[in-house]
1. Taking relative contact order in percent (Cα under 8 Å, 6 or more apart) from the coordinates of each of 1, 2, which one would give 17?
2. Out of 1, 2, which one gives 30.1 for Kirkwood radius over Cα pairs in Å as computed from the coordinates?
3. For Kirkwood radius over Cα pairs in Å, for residues 125-324 alone, find whichever of 1, 2 sits highest and give me its label.
4. Kindly point out which one of 1, 2 the value 2.0 was derived from, the read-out being distance in nm of label points 7 Å out along Cα→Cβ at positions 517 and 533.
5. From which structure (1, 2) was helix-only ellipticity at 222 nm (-39500 (n - 2.57) for each DSSP H run of 4 or more, over all residues; to 500) calculated, if the value obtained is -22000?
Structure 1
Amino acid sequence: MADYQYGGSEEENAELYKLEVDLLDDPDNFETWEKLVRAGEGLEGGINRNSNPQAITTVRAIYDRFLAKFPLLFGYWKKYADLEFSITGTEAAEMVYERGIASISPSVDLWANYCSFKAETSHNADIIRDLFERGASCVGLDFLSHPFWDKYIEFEERFEGHDKIFAILGRVIHIPMHQYSRYFERYRQLAQTRPLAELAPEETLAAFRAEVEAALSQSAPGPKAEAEIERDLRIRLDSYHLGIFTNTQTETTKRWTFESGIKRPYFTVTELDQIQLTNWHNYLDFEEAEGSFARIQFLYERALVTAAYYDEIWFRYARWMAAQKDKESDLRIIYQRAAYIHVPIANAAIRLQYAYFEETSGRVDVAKEIHGAILANLPSHVETIISLANLCRRHGGLEAAIEIYKSQLDSPECDMATKAALVAEWARLLWKIKGNPDEARMVFHNNQQYYLDSRPFWGSYLAFEIEQPTSSATESVQYDRIKKVIADIRSESRLQIDDVKELVEIYMAYLLERGTADTAKEYMVLDREVHGPASVARVRNGGFAAPPPIITDFQPVPVPIAQPSQEDAAATQAYAYYQQAPVNGAAV
C-alpha cells in the first residue's frame, strides 16, 4: 500500500493515502471527504484533458464514491460535470448532470445549470427546449424557482420566440412564488400585442365574447365592428388576468410564512433543528389541506432534500402516498430511496416498514432480504431479529420463527445482551403463540446460567411468571415459582444492586396485590432489606448492600453565625434564668 500510486507526485499520493486511511476509520467524516475531493482535483496541479490517465481515473473514482454517499450536494454535481467537460467534453458532462438530476430532482440550481450548459453546447433548439420542459416538471412549482424560469425565458429570447415566451409566462403567473409580480407585469405587457386566442382558454374566450356582444347590443342595437368587439374583449380579458394575479398573490401570501421559516433549503450533513422540522410538518399539513397532489408531492420532495436523514419525513411521505389511489410503484420508490440511499443504516425503522410493504405486496422473499441486509450491518439489532422471526412465523409457522432465534443465538456476531432478549422472545412465542407456558418456563430455566448479568432476561423471566393466569387452586404453586425467580435473582444473578432492587420491588408489589394473609410478613422483611439503612439492608441473599463510601478528605465548611434577633436574645436570657432558678431546692 505504501507504494500505491494515485497518479500524482509522491507527496500528493501520500496525502491521498492518508485521507483514504482516515476514511476507513471514519467513513462518515464529511470534512475528510471534502479534503479527499480537493486533493483529487489538485493532482498534477489540476486535472485537465492532458493529465495522467491514472490521475483522471483517481479523481473520477473519488467523485463517484463521494456523490454516492452524499448525492444531495448539488454543487458537487456541477463541479464534477465541469471537470468532465474539461477532460472529455460535452457528452461526459451531460452524463454527470443526468446522474445529478436523478439524485436530486428538486434542485432548482442544478436544473438551471444543466439547462444553461445544454443551451451553450447544443445547437438543437428542440432538444434544449425538451430539457427545459423536463426541468419545469421537476422544479417549476418551487417557491424560489425564478432562476430556472429566467433561464428558460432567456433561452427563448435568443430566438425572439415571443409566442413561446408568452406561453411560458402564462404558466408562471399561476404559480405561487417569490417573484410572481414581475412575471405578471411582463405577461400583462405582452398580452396587449398578442392575438386574442393566446389570452385565455377557448371556452373562456367564447364566453367573454358572448358577454361583450350582448352588452354592446343592449347599448346600441345593430351589427358591431370587430375592432370594437376586440377592444371591449381585451378590457374584459385584462380584468380576467388581474383576477389570476390576485389569486396567485393570495396563494403566495398563504405560503409566505412557511417559506420564511425555511432557513436551510439545501442539504448539509449537520443536524436540522426541531424548529425547522416542525415548520416542514406544518407546511405539509397546509398543502395536504389544500389538496393539490402535484404541490403536495413536490413539497415532500423539497422537504426530503433538507431532511433526508430524518426517517420521520420518509414515514410521513410513504403513509401519505399509500393513501393515494394506484400509487404502489411510487410508494415502493419512496421506500427504496430511503432504505438504499438516504436514511442512515442505524435508523432501521424505515427499512422494516419497507419490508412490511413488500410483504403486503406478496414479495415475502424481498421482505426477508431487507431484514437480512439490516442484520448484515447491525447483527445485534433486536427489533430486526424479532421482526424477521415474526415474518417467518406468519408465513412458515411457529417452528420457522424459533429457528430464527436459534440461529441468532448460535451466531458469534450477536452480542450477549441481544441474545438475552432473544431468549425472552423465544419463550414468549412458546407461551403466547403455542400456548405452552411449561415449554416457555423451560427455556428461561435452561438459559438463565448464560445470562446472569442481563437485566432484560431476568426482568422478562419475572414478568412471565407474574403474568401467568392463576386460580385459588394454583396460586400457591405460582407463588412458589415467582419466589424462586426472585431467590435466583438475589443469589445467583450478577445484576447491579439497583437492578436487583427494582426487580425485588416488582415482587413486593405482587405480594401486596395477590399474596395471602402470610405474605405481608415477607413484604415487611423485604422492605427492610431493600429500603433499610446500610446496617440492616440485604439486597442479595447472604450479603448486605454496599455501605455508603467513607469520605476521608472531609473539610468542615465554615457557617456564618447570624446576629440574633430581639426575640432570640429574649429567649436566651430566659433560658439562662431558668438554668439558675431552683427546682425543689436544687439548681438545674
Structure 2
Amino acid sequence: MLEPDDKTLLGPVNGNFTFKKRPDGTVDRSTVLCNFCSKEFSYHRSTSSLKYHLNAKHLAASSEVRPSTAPDANVSNQSHQATLEQAFRRKLSKSTCDKLTNSIAKWVAMDCRPISVVEDRGLTEALQIASSDTTYKPPSRNTIVSKIQQLYDTEKRAKDDVLAEAEYIALTGDHWTSVSNHNYLGVTAHIIDSEWKLQSFALTMLKTVTRHFADACAEQFLSVAEAWGVQHKVTTVGTDSARNMVAAVRKLPFDHMPCIAHMLQRTITVCLGDSGFGDALAKCRKIVGHFKHSPANTEELHQQQTGLGQQREQLIQDVSTRWNSSLAMISRLLKNQEAVKATLGRQKHKLVMLTTSEWDKLQRLETLLEPCRYVTELLGGETYVSCSVVLPALCHLYRTMEVSDEDPAYVERFKTAFKKDISERQANINNRWLKMASALDPRFKDLKYLPRGERAEVWTSLEALLQEKPSRATPEPSEEPAKKKRSLLLLASDSDSDDEMGPNRALSLYKAEPNISMEECPLQWWSTHAGAHLQLSALARKYLATPATSVPCERLFSLAGNIVQKKRAALSSENVNKLVCLSNWLKEK
C-alpha cells in the first residue's frame, strides 16, 4: 500500500503506476508497474501507453481519482495546461446531461422500454463509456416519468394543431383486451393536410369497463371526438363488421366505413369450408403440427433442406384469425415438398400423406388465394390512399374468379362461392362513399370498373355535392414554371375565377384531365392541380382521407402488447394511453 508521503514511489497518471525498485533498493524511473495488475511498462515522460492500458483494462477500477499531495518533481516544472488525463475525466456539462436525459426519455417512450431500464447497471456503464465521463449516472425513474409527461404534452399540442388545421377527419376504432384482462378502445385519426400529405396517428387507447353494446360503443367514439374537439369535422368511422360496431356507428352522425380486408378474409374462410379443399388443408395442418411440436423432427427437416440446397426454414401453421395464413402454410409446404416427403419417409409416424392429386389441389389453391393476399396488403396500408382502390380491387378479384373451361369441379365451386359471397357482403358496405373516392382519384376517375349505367350516377352525385357546399379551399403557392402558370390562366379565362365556375364546368375540366398511372400518387397530383380544380379539391381531401380498413387502429394493439406485458400488467390506464400514443407519434416522425 502506497503511503502518501513516500515521494519516491508516487508514479505517473495520478498514482495508478508505481516506479519499479531495483534490487539494491533504488528507484528505476524508466520503468513503472501497474498498481492493479503489476504489468511492467517503459516510462519516458510520456503517459499515452499507460492511459491506454487503464482505459482498456481498468477503467472502472481507476475511476476514482487518487490524491496527489506530492506530484512528481519532473512533472511540476511542466506547463499548467490541462493534461489528457484531466480532459478525459472532465464531467459532462449540465446542458449535455439534460440533452442526454431527454434522449433517454424519448428512447423509453418510443421503443416501449420499461421505466426501470434506467436502473440497469449495463446501461450505466455504456453511457459512461460513450460520454467519456466515468462519474455520469443515468436519471432516476421519477425524472424519466416527468420527462415523458412533458414529451407527451408537447406532442399532443402538435397533434392538436394538426387537427385544428384539418377540414375533414376520418377515424378508425376497435377494441383490445390486455394481458391483465382490461379492455381498451383504440382510435386513430386520418387527415390530408394543407400540403396534400396523408397523416395517420393515434388519438387514444381508452380503457372501457362497460359491455360492448352499441349504445356504449357509440358513446365512447363520441367522447374521444369531443375530447379532441373534432366532433364537427369527423366524416367516417372505420370498424370491423362486428354487429355491435356496425350498430354503434349507425347511432352516430358519421358515415360508416366497414373494414374491406375483414370482409375479404371472411369470404375466403367461408369458401374454403364449402369447397373441395377441406381434406387437403386438414392433412397440411397435421403435417405442419408434426414438425412444430417436435424440435427433433424440425432439425431432421432442416437437414433435408440443406441436402437439397434449400434455405433452412420452418413450416407455417395457419391460424383462423390470421389473415392469409392458409396461403402462407400451403406456399411453404409446396416450396419444401421434397424435403417434407424425404423427412417423413425416414420417420415412423401415423400421418396420412398428401396424394399427388392433393398436392395439385394445393397448387391451384395457391393460385386462387394469391390475388386475395395482394388486395389485402394493398388495402391495409395507412401511408397512402386506400379507400379509392377498393372498388377497382374488387373488380380485379371478380375477373380472377371467372370460371374457365379448364377449371376442375372443385375450383369452379370455389370461384362461384367466392363471387356470390363477396357480392352479398359488398352490398352492405358504403358503396356510395367508395364510388366518390374512386371518382376523385385521378388514377380511377374513368370509372371503368363500374357498369356504364352507374357511372353517370357518380358524377351526378358529385355535382350535387358541389352545389350543396362551396369549397373552402384556398389557392396554394405554386412553383410551376411561368409558361405553365400562363397556360392555367388561359385555361380559366372563360370565367373571372374558379369559384364562379359552375359544377358542370368544374367536373368537365376535371374529367378532361388525363389519368395517371397506378404507380403515381393521387395526392401528389392534387398538390399540383388543386389550383385548377378548387371546387373539387376540398371533396378530394374529404373522401381520399378515409382508410379502407380498420387495420391502422389494430396496429396500436401490437404496440400496446409491447407495453402492457406480464411484468407491467399493473400499469394504470392513463399511463397506457400516454405510452401507446406517444410511441405511435414518435415513430411517425
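1. Details: 1: 5; 2: 17.
Source structure: 2.
2. 2
3. Biggest value here belongs to 2.
4. Answer by label: 2.
5. Of the structures listed, the value fits 1.
Read the figures in this text as sums done on the coordinates, not as results from a lab. Model, not experiment: these values are computed from the prediction. Cβ atoms are built from the backbone, for glycine too; each structure is taken alone.
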